[in-house]
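Listed next: structures, encoded as structure tokens.
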Structure P
Amino acid sequence: MFVKDYWYVWMILGVYLFIPIINSFIREYGMKGIEYFLVVWAFVMFLNTIGQYPFYSLELTNFAGYLGYLVLGYYISNKEFKLSNGSLIALSLTVFLIFTLISIDYTVSMSYLKHKLVYYQYETIIIALQSAGLYMFLRYFAVVSAESPGSIKNKVYSFFKDTFMFKIIFFISTFSYGIYLAHYTPLFFFKWFSKHYIPIFSRNPIAWFPIMLIVILGITLLILWIFDKIPGLRNVNGAH
């Protein structure tokens with residue numbers, strides 16, 4: 001059960017082990033090498049999205065999967081784009097909204113059709129573009145907002161930066177790594193409860209999803225917060 005259900009632990013371990021190779025590749029080939037990697041990665045993700053991967057006549061496994069998100073994040077964080085910050089905000093927000101709507105439409109239609117929660121997996125071009133759009137939007141929105149005192153952008157930015165919202169976001173982000181590693185523990189209990197007592201996951205998956213998201217996040221945060229208060233366990237909660 002551990003190997004199957006906690007697959008993401010082994011996935012991230014594999015990504016970590018590959019970091020020295022990626023670092024050497026980036027130092028050797030720079031941004032051009034990264035762009036080459038991302039083009040091939042996006043192609044493989046596209047094939048996976050339309051159900052044509054594995055592409056048996058052309059083995060591209062090393063370009064597939066979660067490793068590309070690591071490279072993509074580095075690229076977005078370090079690339080100097082020729083467009084203005086305002087144009088990058090508009091472009092990234094458009095990309096994020098378009099692929100979010102595509103993802104929502106797919107999830108709603110397929111979930112009701114199959115009576116279970118169905119969504120685009122992370123190894124698809126839809127989720128990759130959605131993630132890239134959101135990351136770029138947040139990055140450049142913060143820059144433009146900080147440079148425009150008194151603007152609407154700055155007021156929105158200040159709401160998340162200078163109010164109680166910042167404390168909430170900071171608290172969650174502090175434990176984000178621990179949440180990632182430990183979230184399946186409460187999820188496993190709810191899956192067991194749904195299977196043996198009330199079929200909450202199959203009854204109305206779309207309605208239950210946001211509820212379960214909040215509940216599982218709350219339970220996981222509570223567990224990690226308790227760990228943080230115990231000297232012998234605070235170093236294993238992902239916050240330190």
Structure Q
Amino acid sequence: MAKSKYLPHIAYDSVIFGFSEGELKILIMEYHNTGLFALPGGFVETTENLNDAVLRGLRERTSITNIYLEQFYTFGDMSRFKPAVMQTLLEANGINVKGEYKWMLDRFVTVAYYALINYKDVTPQPDAISDSCEWYPLKKLPKLILDHKQIVDKAIQTLRDNLDRKLVGGNLLPKKFTMNELQKVYEAILGIKLRRTTFQRKMLAANVLKRHEKQFLGKAHKAPYLYSFKK
């Protein structure tokens with residue numbers, strides 16, 4: 001982590017969404033020997049594109065390369081400048097902040113992204129200074145460092161605003177899904193219950209879904225159709 005390798009004062013943070021058991025979940029890191037929780041993030045190398053840096057970080061945390069990624073906001077308020085927090089993280093891992101790592105105590109502006117991932121495809125991996133990288137339900141997040149809760153809130157609002165326009169709900173599901181599974185994703189993102197008939201009529205009228213064979217799990221006359229999003 002030599003200072004000469006990274007752009008000064010620029011960082012990124014990622015809100016990685018997954019969907020499981022009817023709930024929207026987020027990947028959260030717990031830093032070693034601190035009890036502090038944070039979003040996965042990192043720094044940008046001097047010879048690296050910003051998006052490539054974020055994708056690199058996501059690949060390291062999830063083992064996935066093909067990820068739906070959206071840049072949604074830049075956070076740079078003075079209130080997020082708390083060098084004591086970073087000093088605690090570094091010292092807890094035996095890193096001397098008075099040497100070449102002192103630059104990490106500087107003020108940073110962070111560019112925030114959200115990523116949408118099929119929960120079943122992910123193998124969460126902690127980084128070198130973290131004890132864990134785990135999924136947490138959106139409604140049961142631990143207390144996060146700095147302004148990371150604000151970043152999560154902004155990501156959720158952006159996700160809701162983009163839900164129909166960019167069809168982002170489909171990225172949280174397998175390639176083929178039932179209408180009921182799709183509805184549950186929308187309900188988890190919006191935080192409200194939807195009428196089944198109204199939702200189905202809306203999605204079919206939008207002409208964005210391709211219908212496939214039925215999913216036979218029980219009685220034939222109750223088997224639901226499978227769908228996928230049109231390219």
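Derivation of every value follows stated rules applied to the coordinates shown; laboratory data play no part. Computed from a predicted model, the values in this text were never measured in an experiment. Cβ atoms are built from the backbone, for glycine too; each structure is taken alone.
Using the calculated result -25000 for helix-only ellipticity at 222 nm (-39500 (n - 2.57) for each DSSP H run of 4 or more, over all residues; to 500), pick out the matching structure from P, Q.
P
Check the numbers for Kirkwood radius over Cα pairs in Å, for residues 124-195 alone across P, Q and tell me which is largest.
Answer by largest value of Kirkwood radius over Cα pairs in Å, for residues 124-195 alone: P.
For relative contact order in percent (Cα under 8 Å, 6 or more apart), find whichever of P, Q sits highest and give me its label.
That would be structure Q.
Out of P, Q, which structure matches 2.1 when distance in nm of label points 7 Å out along Cα→Cβ at positions 20 and 44 is calculated? Mind showing how you got there, number by number?
Working: P: 2.1; Q: 3.2.
Comparing all candidates, it corresponds to P.
Can you spot which of P, Q the value 1.6 was calculated from, given it is distance in nm of label points 7 Å out along Cα→Cβ at positions 28 and 188?
Corresponding structure: Q.
Identify which of structures P, Q gives the largest calculated value of percent of Cα pairs over 27 Å apart.
Numbers: P: 50; Q: 39.
Largest one: structure P.
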